[in-house]
Each structure stands twice: as structure tokens, then as C-alpha cells.
Structure I
Amino acid sequence: MKTASDRTHRHRRLRHRLLTSALACAFAWTGAATAENFTDITPSPQQTHWQDLEFGVIVHFGTNTFLDREWGDGSASPSVFNPDHVDPDQWAKAAKAAGARYLVLVAKHHDGFALWPTGKSDYSVKNSPWMHGKGDLVRMTEEAVRRQGMEFGIYLSPWDRHEPSYKNSGAYDAYYAGQVEELVQPYGPLVEWWLDGAGSAGHIYDFKKYIETLRTYQPNAMVFADVGLFAYGDIRWVGQEDGRIHGENWNVIDRHGELRWRPVEVDTPLHKLQWFWHPDSDQTLKSVAELMDIWENSVGLGGQLMLGLAPNRHGLLPEADVTRLKAFGEALRARYGNDRDLARQHLPTDANTAAALDDDGDTFWSAPEGSHHALLEVDFAQPVTFNHSMTTEWLNAGQQVQKYAVQAWVDGAWKTVAQAEAIGHMKIDRFAPVTTSKVRLNILSSTGTAHIRDFKLFDVTDPATP
């Protein structure tokens, strides 16, 4: 039996070891015309939609669940997969209670076992005792997720440790593309498609073919990939699995002189070092305080949070997990819910300023056209005390803000309580409590006209959330 420490290698990714020749082919595809500089790059409508989702979950469930493994080797018999109470509705409800807006199912992990009755292989649920071989967990999960009003996505591992054709790149390309086609036609629309390069060193993939197949049926699906698959991914991995963004977060990145809008997604499991369920899972569950810190350092820094959930051998999330997800969602709403926003108490102001204070993501404040510096000021009838600010930028015209400060009127002068560079999709700033009747967002530098969707203030009094 492997210990948790044995599993720490799980996703300390082999992603970066995707075959060089495959990536070289990817880099050759330029997509849109090359822009002159970073500020010329803007997101697609699909990217802004995905960024607004902010928080999703990814579900790992398969033969590994029954064998106490993180990485299966493809040798497990389909007979080991025999949950007695699979309930994707429970998964989706628990995820929604935590605040997640979409769910990605691992339809095939690296062991090659498929959770739908694939026609490309016998290594799937159709040869398991579960539901007498008549089950389709992808279908069940998709339907459960949509019942909760959430969006659905799929992870299909390129690395396959069971499939014999994997030894022949051309043959496996046809196999993988065939499985892509099986998944992208009947289970859509899909919001996200995961491409995980783990374990792929030394193998050539025809990613161009894979993405062409995907796009034929799912043109709006966002492709998640390591930055190595720069030409094909719509969103990028942050580079580690602690669930946190480190440093300033810019949506446009440079890969060998090519610029692309590639917003970042962080991934981390609900259980420390465990993506699949294990018998010791009750001892590895992250606390609400840990989850809040992760959220504030991912979503709160303009990124996307993908939290890993792991049903047990019954096909259920453990009660402890369900309880923890619910508590996290409640803590999140108690801290950052719209009803906690002190900026809503502002005095009457002009329509432009009000657009940043109305909790409506479809409206936004605009700096003077063509300006590179601007002020968004909020006045209150009575002094308010706050220690967190939340600022979101309207990104349709690109990420414009390059430096800003949050300032409060204290003792007859403006006092800077927070200062940074990127705002992007969201920026939470934390600082010592300040009491004031006047606060402003000072756009110190912007490449073009700055647009702010929301400017909010919070008095967070529960830093030691259990």
C-alpha cells in the first residue's frame, strides 16, 4: 500500500515533459495574426465566459479508487470497478454548495479505463460488474450537473498505460481521436476540455488532429493545457498544484515571441496530495481556512480554481467532504457575499461611478477615453471600516491596468492602504483595518482606457475560520 508521501509525485507534473517534436508542431500554428504588443491581445467571448465562472471542480473516480492508487498502470481488471451507490447528483450538489459553477469529470485517467462504454476498447465500464456492464458514468454525471444548473467538462488523458496501440503513435492518434469524438458529440455542450501531458515523455501526439476533432463539435469548449501546448490551449496551467498564483497575474503571455490571451487555472485536491479516494482520506481533508486561503490566492488573484473531488468505493463523496464543502461555501459567502459589500452604502454619485458599485458584472466604470491615469472615488455618509477590497476589470478590450492603489482619506490626506500592478479578472487586496468616509481606486498607470466592473469593500473579521 502506498503512503501519502509516496503519492506526492502525482502531479508534480510530467506535463512539462510533453514530447518536444509534438510541441514544435504546435508552435508552428499561429492562429490569429501576431499582435504588435501585449495590449493588442483581447480575449474571445468564450474566454471571458469561462473566466466569469471562476470556480470549478474535477472528479477523479475509477479503478484507482478501489486499489488505493493515484496512478494506475493499466493492469487492473475491469471487475474491480463495482461501486454500489454511484450518485453524481450528490457530487454536483456538494460542489454547488461550495460555490463551484462547473464540474469536469475524469472520463479516462492514465490507466486507460473508460467511464463510458467506449466502442474503441473493451477496457471500460461495459466490462465491469457495475450496472451489469450497462452503465455510462459520463452520461449520468453530465445529467446530474445540468440538473444543478452547472456547466460540464471532460478530462481525457492522452497518456494511456493500457491501450496496446499506444506504442504506435499513428495508431494511437486514431484511437484517441476516436474517443474524443465519442465524448464531444453526445455529452455537450462542454465548457472545458482537459489535456494533461503527465507521463507523455517520449511519445508523439497529433494534437492538431485532436483539437480539430474537438472543435468540430465543441467550438466553445475551453482547452486546458500546459503552456507547452500554447497554440492549442485556451487556458493554461499555473505550474504547480498548491492551488495558488504566485506574483502578478497577467492574462497575456509570451511563448517564443508569440502572444496569446491565456488565463490561468490552478488545480489542487480537496485532500492533501490525494486526487483519488484513499482509506486514510479522513486524515487528509483540507480545512475551511486552507480552502479560503487557496481561493483568495487563486480566484482572488484573477485566476480560476479547479478543486479536486474524490468519490469513495461506494461512488459517494464521504460525508466529511460534503460537510467541508458546504462549510467552505458558507464561509465564502459570509466573507465576500454581495450583502457584505460596504461599498453599497455609498452616497449618490454619477452613473459612471455607480456602474462599478452596483454588483452587476454587465456594467462598468470607464476612465476618460484615452487616459492613462484616473480616479474612481466613493463617498459615504458615515465612516466605514474595512480591511479587504475586491476590484474586477472589464477585460473585453484587454487587460489595461498596469499599476493601481487603494487609498483612504485619513486625517485630511489620502493614505495608500494597498498598491500593486495587475487587476485582471479579480484582485483582492488585504490590509490593516482602516476607517474612513472616503475611499478611492487610483489607477496610477494604464496602457489604455481603464474599465472597472466592480469595486467592493469588506470588513473581514474571521481570519481564523475553522
Structure II
Amino acid sequence: MAATDASPHLSTRRDQAVRAAVEQGLVGPSAPVAGLLDVTGIRASAAALRAAFDAVAAPGTEILHTFAVKATPLVPVLRLLREEGIGVEVASPGELALARAAVVPPTHTVLDSPAKTSAELREALALGIAVNADNAQELARLDALVSSAPTRSPLGVRVNPQIGAGSIGALSTATATSKFGVALRDEGARAWLVRTYLDRPWLTRLHTHSGSQGVPLELMAEGVRTTYELAEEINAAAGRQQIDTLDIGGGLPVNFASDEETPTHAAYAQLLAETVPGLFDGRYGIVTEFGRSLLAKHGTLLALVEYAKESGGRPIAVTHAGVQVATRTVYAPGSWPLRIAAYDAKGLPKTGPAVAQDVAGPACFAGDLLAENHPLPLLEAGDYAAALDTGAYYFAQHYSYNSLARPGVYGFVADADGGVRFATAREPQTVEEIVAESGGGLRRGLRDL
């Protein structure tokens, strides 16, 4: 994504936003950690995604891009993406409630989850939301619901193409034993799927999701190709185009090593066009479910350095950002290393020789580290450590270790003249709110037993 002429580059926008956040008191001694979201960058990524698929699809192809709400479950983010033509993919009653609060139309909403309840399915069908069934037992529930009441919901089945894992096993959804979908290569599964569709003319979609962080684009494309071939087989057996839409999921990985946005949605769309040319010839509608790749690069987690100390000869910057806002990095640093930028007490980029140091969080265990032995200009008390590329799966997914408060999250727009405007995406959590959600209002509580 390139910045427009009227907007600075994303690194310049980030520096402007950090300085302004410090100057305006969004972060500081009274609010020692905050999340910043680059609205200009988010809008540009949404536009780039749409352009990428439009460039390879036949004119008139129906394409719905949805955002995986789990990546950044904030209503103002969903509203912003809705304005940019992006719908939502939800996987729980809570995520559906967020989507509805953002006024995302049911026609732009997809429900995916391996554990949908009957109540969830009933609500989705009443609203006309698209549903991808995960397994045979869920299909049986849909059978009963569809026969009892008409629905406008597009319905399909999720398949697991079983193409193998990427470099992060816990995120690989298309392995031989993945918990998601119908395992396509298991004995008898393919024939069962064909019969399942022929017996249910109201099944008109086929869904797969083979990508995620650490999964090569070629493997992702192979998962889509396998699913496309199954759709062609089902349609041939039906003697008509029963499956009219392919939901190809999301999962485009993100480069966490630099500001470069790679791989791009354009590169993936082009690879899909080469690997599965029939996908874009206009016969099928297409649904995508990208999450991390739309938001990660546009988020900065900014934390005050409360203390600077040394242990065993290594400097340690003790900050207010750790496992509660960067859970994956703290527990799996090898898979989720973060870039850290150093800013001084005024919010200006620090200069000086790089010194290997730990950037530690506030939680009470030794491994609560944003970065270990990381070269940076030496951080001092009152400075700020910024974890970059954290717009998805970081500060909006709070982990309440030590009852640490959820930070405020602020969207920003940085002008070419250096001005920065902020809007609140989530208010900082108060101590009173922590007490309330921890049962503080239950005066008798367990004493009533």
C-alpha cells in the first residue's frame, strides 16, 4: 500500500501519532499503555483488497470481502470497514452482536464456528446471515431448521482440504487432523459430501480456510483449488450449478520484520488466478475472510517505560505492555516476534547506539517480555516502547492477567502538515469496571451457600 500524495508514509504517520498521543495525554503516567490505529492505512488496505480481486475477476463477478472480527473486535473498526465496502465474518454470539452494533447488513455477514449452538443457528437463519456448517451433526440441525421455517440465508459446508501445515502448527487449519470442517481426504468423505449436496438443494456454497500466519501462499492456493474442484464435481453430479458461491476464507500472512506490506492481496489474487483460473471466470460468487492482513500493519501498541534497571549485565525496560496485550508474543515469542521502536519522553524517536535490552511487561511472571535481548537505543524511565504491527490480535484481545486494565484504543489521521486527529475506538477500562466484572456487585456471593 502506498501513501497518497496528501498523506505521509505509514512510518511518518506513526511517528506523528506517537508524539501527538503523548502531547495530548492519551498515553502517559495516568494512562501508561494505549493502542493506536492508523485510519488512513486501514482505508487504503481495504481499497487495495477490493482492487486486487477486481483486477483478476471477470466483470460482474459478485465478490464479498468480509473482515474476520476476531482479529480486531472493535465496533468502530467494523463501522469503518463497512464504509469501505467490507463485511464481517463472525464466529460467536459476541462477534455477531458486535457486527450488529456496527450496523453491518446480514447480507454482508458470514457465520463460521466449529461449535455453533442451535440458538445461534436459529438466529442466523432468522436474520438471513450466511452460515457455513462445520460437520454432519450441524447439518442435521440445519435440516430441522430449514424444514421448519423459510430462510434467506445462503448455506454451505466447510471442508478441510487436508493440504498440510505451515510453520505455526497451532494456526494451521488444513492439516490431516484439523478440528475444522469436513476432512475431504478421509475415506468416504468426498462421496458423502457430493451426496449431501444432492440431497439438499438449499446448500449453495462451499467454504474452506487454509491460510494463516506461517502458511505459504502456494499452500493457501492449493486449498482453494481443491475446494473449487469439489464444487465442480458437485455441480456436475447435480446437472446444474447448485454451488454458486465459493467462500475461500482469509489468512494472508503478514510481514512482521519491516514496514513493507508483503505479501500483498494483489499477489495472492494473481496466484489464485493462475492456480484456479475457473474461480474468476464469473460462474461463481466469491467470499473472502481476511483479518490480520487488513489491520496488523496499521496498529501500534504504545507503553510507558516505568523503570529502567539492569540484571546480569543486561538492561531491562519495565513497561506497562506485556502478556495482557501481547499474549501470543509473550507465550510464543519464536512464532510471534514483534518489532519494537523507542521513543523519548516527548514521544519523539530516540536516537543513539543500539543496546541489547529486554522490554518487559508488568505481569508477575519472568517470561512477560515483549522482546528479549533486543537492540534499541537505550530506554530510560519516562520513555515509551512501541510494539509495531499490532493492529490485529494484540491490544484489542485483552488477557486479564493480574487484573490489568484494558487499554484505550484510538484511531488517528495524520495530516501532511504534521497535525494529528484522534477518535476513541475503545475507552480505557477503569478499576471500578474491573471490580464490577469480577463479581464486585454480588454482595452476598458465595456466602449464600
Structure III
Amino acid sequence: MDHSKAPVLEALAAYHASGQTPFTPPGHKQARGADPRVRAVLGEAVFHSDVLATSGLDDRRSSRGVLDEAQALMADAVGARHTFFSTCGSSLSVKAAMLSVAGPHEKLLVGRDAHKSVVSGLILSGIKPVWVEPQWDAERHLAHPPSAEAFAAAFEEHPEARGALVTSPTPYGTCVDLSAIAAVCHARNKPVIVDEAWGAHLPFHDGLPTWAMDAGADVCVTSVHKMGSGLEQGSVFHLQGDLVKPEVLKGREDLLGTTSPSVLLYAALDGWRRQMVEHGKTLYDHALALAADVRTQIAAIDGMHVHGRDDFCGPDRAADMDPLQIIIDITTLETTGYRAADWIREHHQVNLHLSDHRRISAQLTHADDENTTAILLAALRDVSAHAGDLRPAPRVDVPSPSRLRLEQAMLPRDAFFGRTEQIPAERAIGRISAEMLTPYPPGIPAALPGERLTADIVQYLRTGVEAGMVVPDAVDTEAKTLRVVAED
């Protein structure tokens, strides 16, 4: 296929050149109706490119096939059979993928380190999750994706499960052996879904971890806005093989997706694909070399340990890692990642990727260069020099791996939509959660609707919030009270 083409961008340019006069949404009518104060901040071009996909880029029959061609080019670029664009983020894409594999009251194997969007899919669909335990690093209090052996054992216990869902890479950049998991699933004629939201860049350089389609995944969801050049909410999901029908996957996306997709998002996805095909290898040659240099420089900063393959990869750990996710343990600075990240933002206007009770991280992409990384390094050196100002740090009581696991006492949907009550956290011990309780980022729930709360988890959340943890999806974001299933 001709990857010098960008069908959405070309159609948008043609729309501008044709001088069309719309009597359709959007109501700002090519910026004319937008408040000048808004235009001064957003710019005229945003409004000029905010047009309808049909009766805008294309006629009402979509006879020019603008979007179809753009999606076909994306599939060809990454070696998928079918690709679908989403303007509602991978949060929607992963729900569509789940619903294409399992339905209400059917079982799906799911890694317990799944993102909250997966849990939302379980709540909406009524799918019964069979949780597959991650590979917990007890020393570092960190979860790596579940192993192929863990998925095999889950299938042995639940042979009726309709398929499996695994998250790889994690927000910490660790990856599982997807080929082995795909083999486990395909030996049983079951599909595997990969939530690869953090891996949109993986197909475009052989120095990066193997991407899901090459590893044999049936459906793969990627957030182009995370590691690519997409706009926020720009996502694609890819399909190959015969275990999931393309019309079923598309139908599930239609069920959940918007009827007013953003052409701005489509255009960015289209242009990113062309950029990667034409320049991806060169861009990631530079990005990987830059990341290696940055890692070396951070490792020389007092009190900072940069996690590498020796820490994250090996038996009972991850199979691979993305070197562009720079995870820094600051335990010896005797403060928390929450405090360090907030201090860096306040004093250096640098926004870090994620932070937890002992780590901070910086996400590099092909967009970074020596100028941006110099700013990062200066901020990290400065926080190290001022670590004394961030002490003493409140202690976060992180449970051992065995005590992090909660009993799934009800279906997530039944707990979420059933009768509930809001009670003090200390009284919630032993009760069934009716809400997601998700330290964010990275967005992996500590407790799910339907799980029975324990003293360990309640203490973890309470001490975490007091130390700076954010739990945005809780009714009470301070976790002083918790929403639980009402008891008769």
C-alpha cells in the first residue's frame, strides 16, 4: 500500500480548499461562532479542522471510503488483518474487545493488574472475571504481568472461559511473554486480548519489545496518544486470525462508541501512521540512544536507582521491558514518590509520568531530545539535593503480595449497581466493595466492586492517601469513608 498517503488529512485539506458552507454540526461553523477568547487560546486551526466525518470529509454515504482507507493503511503498517480507529480512547477500545469475546455471565480470564477501564467493562457487561494473579515482586512492591503458566492453570480450572485478557506493557514498562500466552489460548481455541495501551510504538523498531500482533494476539488495543503522536483519546484496536469476527468487534465498538467522532483525532492517527512508516526507525534509533544516556546520568544522581532489566526481567518476573519508561526508585532519599513528583512540578514545572510510595518515572518518546531531557535531569538532581526538605515522609503500609489479593464475593456488576451504603473506612473491613478504589496513576484498582475489603487494603488506602496517593474514582477520594454493598 502507498504509505505516503494520509486519507483523512488529504480529505481535510480538500474540504478546506473547496470552500464548503456547512449547515450541519458542529455549531461553531468553522470558528465563526466560537468566543474570541476561546479562539485566542485554542487557535483558529482547531475549529477549522473540527468537521463532520460524513457531510464533511466524505459524503453522507461515505462513498469515498476515507476512513476505511486510513484504517486499512494502519493495519498494513503494523501487520494486522483489520484496524479500527477509536476517538474515545483505549478505555472504549478494550471494552469493545472484551464484549467481542465474552458476554453476560460468561467467564473471561483477566490479569488482576488490569486497568480500571477493564473493570468498567466487567461492570457494564456482566462478564464473570476469573482473576489471574500477576507476578508480584515482593521486594520492590511491584506487579509484573501474569505468566503463561498462570493463564494455563486458570484455563485448567475454568475450561469454559471464553478467552483471556492480559495487560502488556504495564505502566511501569514491563512486558510478558505474549507468544507463550497466545500459545496457551490457541491450544484451547480461545482468543487472547492484549491491552497494549502503552505500546503503540512497538511495531516500529526492533529494539523495542515484541508487539502483540507479532506475538500472536487476536485483538490488540493501543493508545496512540500515550506513546505516539496522537491527540488525547486517539486509540486504535487491531485484529487478526479467525477467533474473533471483525463484524462482531466492529458491532461492539458501534454499541459503545460515539456517533460524533472527532476528525481531529482521526487526522492525528492517520498522520502518525505515515510518520512511523516513513521515519519510525530513525526516530526510535535516536529515542533509544537518548534513553540509554538519560538512564546512565540518572543512575549517577545521589539516592536514585534506575530500574533496568536486571531488576525487572528474569524468572518469575517480566519477560521484557520498554527502556523508554524510566522508572526511578528513590527509597534511599527517605521520601515518597508522591512528594518528589509534587516538589519537581512546583519548583521546575516538570510533570512526571507516575509516582508511588517509593518511585517516580519519566516517559520518553520519539518527541524528546537533549533539551527536554536536560530539563528533566536538572530537576532530578535538584530534588536529590533538597531531599531533606521532603522528610520525614509519611509511611505507606503496603501489604505483602498474598495480602493484596481479595475475595471476589460478587459479580462486579451486581455490586456496583446493587443497594449500597457509605460507611467509615474502619467499619468497611469485611464488607463487599461497591466501588473501584484505584491509586492513580497508574490506574490499577486496589479493590474492585464485588471484592471483600480487608484490614490490609483499607490501611493501605488510608495511609496512601495521607502520604499523597490519589484515589479519584472513590466516592470519598480521601478514603475516610467507603461505599459498600448494603446488608439486609
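Since every read-out is calculated from the coordinates, none of them should be taken as a lab result. Nothing here was measured: the structure is a model prediction, and the numbers come from that model. Cβ atoms are built from the backbone, for glycine too; each structure is taken alone.
A value of 3.8 for distance in nm of label points 7 Å out along Cα→Cβ at positions 233 and 377, calculated from one of I, II, III, originates in structure III.
Of the structures labelled I, II, III, which one yields 16.1 when mean count of other Cβ atoms within 10 Å over residues 41-48 is computed from its coordinates? Source structure for this number: I. Given a value of -8500 for helix-only ellipticity at 222 nm (-39500 (n - 2.57) for each DSSP H run of 4 or more, over all residues; to 500), point me to the structure among I, II, III it was derived from. For helix-only ellipticity at 222 nm (-39500 (n - 2.57) for each DSSP H run of 4 or more, over all residues; to 500), the value -8500 is produced by structure II.
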